[in-house]
Every structure is written in C-alpha cells, then in structure tokens.
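Bear in mind these aren't lab numbers, they're just calculated from the coordinates by the rules spelled out. Remember, predicted model here, so these are calculated numbers, not experimental data.
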Structure 1
Amino acid sequence: MRKFRESLKVTSLQARLDLINSESELDLFVKEIAEKDARFFNISVKPDVQKTKIDFKEILSYPPIDSNKVQGVLKSLKTNEGFKKLVHENSPDLSVSDCYEVLCEHYDPIVYFLPKLLKDDFEFWKDNLGKAAEKNGESYLINVIKDPIIANATKQLKINTRFGRNTNESSHIVKKIQGLIKDIGLSDDKVKILITSHGATFYTHTPSILKSINKVLQSMSLHTDKADTIYIDLSKRDKVVELRVFDDSKKGVHNELLNDRDFAHGKLSDVVQLTNGLCKYWIESTLEDETRKILNMHDGSEINKSELSDLKHGFAHRFIFQKIS
C-alpha cells in the first residue's frame with residue numbers, strides 16, 4: 001500500500017485534484033477517471049468542493065478493483081493449495097496457523113483489489129478464525145466445517161462465492177431469482193426464467209450479482225412496455241458463463257442512447273458498481289436505425305460487433321463470468 005500510494009500515478013492524480021476549485025472542474029475530473037476506474041462512475045459531486053475532494057482523495061489512496069486478482073482469489077476456493085481446504089471437510093491436522101498461512105498467500109496480498117462486499121465475506125471468515133485463535137491458540141486443530149466458532153462463517157463464504165445446485169454449499173440461481181421476482185412483485189407473465197439447469201458451479205460473489213439482477217429487474221419493470229415480456233437465461237460457452245436479462249421489445253432505442261453511459265442513473269449505476277471486478281457488464285440493444293450495438297458499462301466503450309448475441313431485437317443486460325477451471 002505504501003508503494004501504491006507513493007506511485008507517480010497516484011501522486012499525480014492527487015496533485016491534479018488539489019488544483020481543482022470548482023464543481024464543474026471536479027465533474028470533468030471524475031468523468032475522465034471513471035473511464036478507467038468504475039468506482040468513480042456517477043459518483044456524487046457535492047456543492048462542498050473541498051469536502052468532496054477529501055472524499056475522492058481517500059478513494060484514490062486505494063487501488064482500483066482488479067478483475068484478475070478477483071478471479072485469482074475465487075480460483076483459490078477451488079484449488080487444493082488455496083482456500084478450498086479452508087471451506088471443505090479437511091483432515092484433522094489442519095491447524096489455525098495453517099489457515100493463516102493460506103490467508104497470507106492467497107488473500108492478504110490482494111485484499112485491497114477486491115470489491116467491498118466480497119472482501120467483507122472473507123473478512124468475516126478471517127475474524128472468526130481470529131476468535132478460534134484467541135480461544136484455543138494457533139496450534140489448535142480446527143474443523144472449519146463443524147467447529148462452532150467458524151462453521152457459520154465457512155458456510156456463508158461458500159454460499160456467497162458460488163452458484164450451484166447444492167443449496168447447502170452454494171446459491172441456487174433459479175431459486176434466488178424466483179425469490180427476487182416475488183419480492184419485487186412482478187408476475188410470472190411479466191418475467192420468464194428460461195434457465196432449466198445451470199449445471200456446473202461457477203464462482204463469483206453471489207449477493208452482489210443477485211442485487212444487480214434485482215436492480216435490473218426493477219429498472220426494466222419501469223421502462224419495458226406492459227405488453228413486453230422480460231426473460232432471464234444462462235448459457236455456457238468456451239471459458240465463460242453468460243447470464244442475460246432481456247425483453248422482447250421490437251422498438252429500437254434512440255441512436256445516441258448507447259454513445260455513452262449517461263443514461264444509466266440510480267439502479268443501473270448501482271449495477272455498474274456491484275459488478276465491478278466480478279464479471280463483464282454489457283448492455284446490448286437495437287437502435288432506431290435497426291443496427292445492434294453493445295456498450296461496456298464498466299468503462300463506456302463500444303464492444304466489437306463480433307460479440308453480438310443471438311438476440312435480433314430487444315434490450316439486454318449481459319453479465320459475463322469467467323469459468324474457473
């Protein structure tokens with residue numbers, strides 16, 4: 001962290017921030033930074049410029065979320081030498097000290113590059129390991145699945161980092177989405193889940209993704225014509241898993257709408273933040289001129305048409321996850 005904070009990139013950004021004296025200058029600064037750091041997308045610029053500058057300096061003093069490091073810590077949940085042995089039934093010779101060694105190798109070096117909600121789940125597990133150390137010492141042989149001090153934290157970490165069919169060890173995506181639809185108050189006629197079986201487990205931070213789907217459904221319920229249906233499907237190909245939430249509208253959106261991310265406020269702005277580092281978040285739609293376009297919501301760039309889906313019309317939210325092998 002010291003090296004990061006003393007780096008030329010950070011010190012120069014903070015020096016530029018020091019020179020800003022107006023709300024309009026701050027708006028331009030934030031818009032520029034947001035193209036490479038999604039933490040600043042649609043971030044609130046308050047009339048108190050000096051107070052806002054202090055808040056922004058605090059954010060800049062920590063690294064941007066790094067999707068490669070996020071994938072690394074998620075992958076460690078699946079590898080025998082990583083977090084896997086800390087969240088599955090283990091041999092009786094695993095000590096509290098052994099657990100700390102795994103944390104030191106696979107978690108501590110990248111903790112500041114993780115999305116907050118994912119980090120919170122790891123920190124909760126780590127805090128409970130600390131309680132076991134305080135009570136029994138670091139040489140204590142611990143069963144992370146059954147020991148009452150840490151069992152709940154282990155179960156939460158497993159469920160919150162994978163979508164799968166076993167509800168005792170993962171989040172069941174169909175059941176969770178069905179719950180979201182019911183909570184929002186949408187009818188079965190309005191939203192149709194096309195996911196019949198999602199097969200193999202895929203790793204992410206499930207509460208963040210479910211919150212994102214919730215906000216997308218709320219947004220689409222407001223902006224989708226009453227006669228149009230909203231669909232949710234899941235597909236696997238090559239090295240990715242793609243979740244889509246889309247409608248069957250035949251109307252094209254304004255040609256200029258997907259020139260940038262300015263249309264995304266409120267709920268969709270939250271989705272950008274929630275998915276940052278966990279997956280690609282693209283919006284795809286047909287324009288008034290009948291062409292189809294994809295926009296990367298994390299940096300505002302246009303995605304090559306070779307990445308177009310098989311959808312011929314409608315507005316689609318596309319969440320693309322790396323499959324962890």
Structure 2
Amino acid sequence: MENMKIVLCYPVQKHHCEQIAAAAPEAEVIDAGQERLAEELFDADVFCGHAKVPVDWEGVVRRGRLRWIQSSAAGMDHCLVPPVIESDIVVTSASGVLADQVAEHTVALTTGWFRSLPTFFQAQQRKEFIRRPTGDLTGSTVGIVGLGGVGRRLAELLRGFHARILATDMFPVDKPDWVESLWPADRLFDMLPLLDVLVLSLPLNQTTRGLIDAAVLAKLKPHALLVNVARGALVVEADLVEALENGRLAGAVMDVTEPEPLPITSRLWDLPGVIITPHVGGQSAWRIDKMTELFCRNLRRWLAGRPLINYLSDKRLGFPIRGSGTPIWGEGV
C-alpha cells in the first residue's frame with residue numbers, strides 16, 4: 001500500500017523500526033513517542049502503541065484517515081473510547097504477548113504474601129532475626145476471573161503448586177485440563193465462597209468497572225487474598241479498604257491501582273496485609289521484541305488481506321473472543 005503512514009508510540013529502538021519498515025516497505029514509519037503522538041495520529045493510517053497522553057480521539061475519527069489500531073498493551077481502555085468503538089477503525093490487542101511476565105509477577109506477589117516476605121524484608125532492614133508462621137499457596141483454591149492469555153498462563157504455572165483452579169470468563173470455552181471448572185462470568189458469586197485466592201486478569205470495560213465491590217468481597221472467606229494484575233478500576237478501593245480494615249479479607253496484592261500512581265493519601269499504603277507494585281508485571285528485557293514481532297506479523301496480514309491476530313470483533317468488550325475463529329497470539333499463531 002503506497003503512501004501508508006505508520007505511527008508508533010511504544011518504546012521501540014532503531015532496529016525495531018527497521019523491522020517494521022521491512023514488513024511494510026512502501027510505508028512511512030514514524031516513532032512519535034508520547035510527545036508527538038496526539039499530533040501525528042491525525043495523519044496516521046496505522047497506529048501501534050499505547051497512548052498515555054490525552055488524545056483527541058473524536059477528532060482523529062472525524063479526520064477519517066486512521067484505519068487500524070494495534071495496541072501494544074493487553075488492556076484496551078487507553079484507546080477504546082466511544083468515538084473509536086463506534087467507528088470503522090479496526091482494533092487489535094496485545095493480549096497474550098506479555099502473559100509470561102504478568103503471570104510470573106502474579107506468582108511472585110502471591111507467594112510473597114503467603115510467605116510473609118514483606119515482614120521479613122523489613123526485619124532484614126532492621127537487622128532483626130524474627131520468625132512467624134506463614135501461609136501456603138500450595139494446595140490452595142485459586143479463582144481466576146478472566147481466563148485470557150494471562151489467566152491461562154497463570155493457571156498453567158499454578159499447577160506446580162498443586163492448586164485447585166477455578167475460573168470464570170465471558171466466553172468459557174477451551175478449558176485447559178489443569179483448570180477444574182471454567183464457568184460463565186455470571187457465576188462469579190458461586191465461585192467466591194470456595195476460594196482462598198481471587199485473581200483478577202480481566203479487561204476493564206463498561207461492564208467490569210467497579211466489579212469488585214463490597215458485595216463481591218463479602219462472599220470471600222475472611223482468610224482470602226485478592227490479587228489484581230489487570231486494571232485498578234476493577235476494584236472499588238473504598239470497599240476494599242473497609243474489608244481489609246474490618247478483617248473481612250486477609251489481604252490484597254496488586255500491580256495496578258486507580259489512579260496510577262496511587263495517591264499518598266490512600267489508606268492502602270499503610271495496611272499490613274497489602275503489597276503494591278507500580279504496574280511492572282509486564283516488564284522484561286524482551287517485551288518490546290515480542291510486541292514488535294506481533295505487530296509485524298499483523299502488518300503483513302493487513303497488507304495481504306488476511307485475518308488479524310487478536311482482532312476485536314466486538315470493540316466494546318476490549319479483548320479478542322476465544323473460539324470465534326479469530327487467530328489468538330500464542331495459540332498456534
């Protein structure tokens with residue numbers, strides 16, 4: 001396609017840009033960064049990245065040039081605003097691209113909480129030798145809300161802990177053998193009382209915002225742990241704080257908060273059963289390599305008129321629908 005303009009906004013290096021240019025030799029590739037993104041998007045045919053600055057999406061849609069958005073994140077709330085959802089712009093996600101890293105981080109947070117590592121780290125800083133009972137992830141019952149790329153990889157890792165794994169998903173298909181039960185999303189309340197650990201790995205959209213509220217938390221056992229590695233806005237913070245302070249929930253570990261960074265006035269900082277990391281679950285030395293590989297594969301598919309990997313057939317959902325025939329990253333693609 002001649003005169004095609006590709007705008008990038010994720011932390012690429014020179015060799016990534018060259019790799020993209022080789023996949024679309026006739027295109028102009030622009031590394032806009034966050035600084036120039038809002039301006040460059042108006043003349044883009046294809047955008048690959050994650051906008052962390054205000055973007056006039058309504059104006060971009062009205063301009064009528066942008067045809068395809070390839071998110072560099074699994075979470076799509078950065079671009080799936082009403083004008084984009086209602087437009088003809090094709091959208092694909094990065095679902096599954098960072099699943100290994102996020103699942104590994106989830107295990108680290110969860111095992112760290114069970115083994116009381118923050119307490120021991122603090123004691124080390126004080127040069128104190130203390131001992132206290134710890135918990136066990138091994139043999140626990142874990143419920144995963146959202147069995148997409150991250151949820152499935154996490155379930156695979158939890159096999160090594162001999163955990164009983166339950167899950168809910170909007171499209172409960174292709175249950176892995178190591179997941180005992182995969183239920184539709186509306187059975188969340190049936191799953192909650194069975195759990196020692198509740199993991200959130202679902203997208204943020206209009207139906208999931210504030211999903212984890214006082215009513216949900218009340219269904220968990222008092223010794224249960226909440227794990228959020230998806231989006232902070234899935235959880236009503238005031239309800240979580242109240243449950244923790246009143247002993248109705250044992251703890252919470254989270255790589256995401258709402259907003260980010262979490263204000264210093266948040267009571268979550270000071271609660272003893274809470275571990276917070278600064279949205280680093282997807283970090284690794286090679287994550288940009290994998291993201292660029294996905295984009296280049298999709299770019300070649302786009303130019304050849306083939307189905308795109310992680311295509312959002314329903315943009316309101318914010319994720320590719322498993323079992324619909326859409327190619328999913330990491331599943332034979």
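When Rg/Rh (Cα atoms, Kirkwood Rh), for residues 179-258 alone is computed for each of 1, 2, the one that comes out at 0.99 is 1. Starting from the value -12500: which structure in 1, 2 was helix-only ellipticity at 222 nm (-39500 (n - 2.57) for each DSSP H run of 4 or more, over all residues; to 500) calculated from? Traced to structure 1. Looking across 1, 2, the calculation of semi-axes √(5λ) of the Cα gyration tensor in Å that yields 37, 21, 19 traces back to 2.
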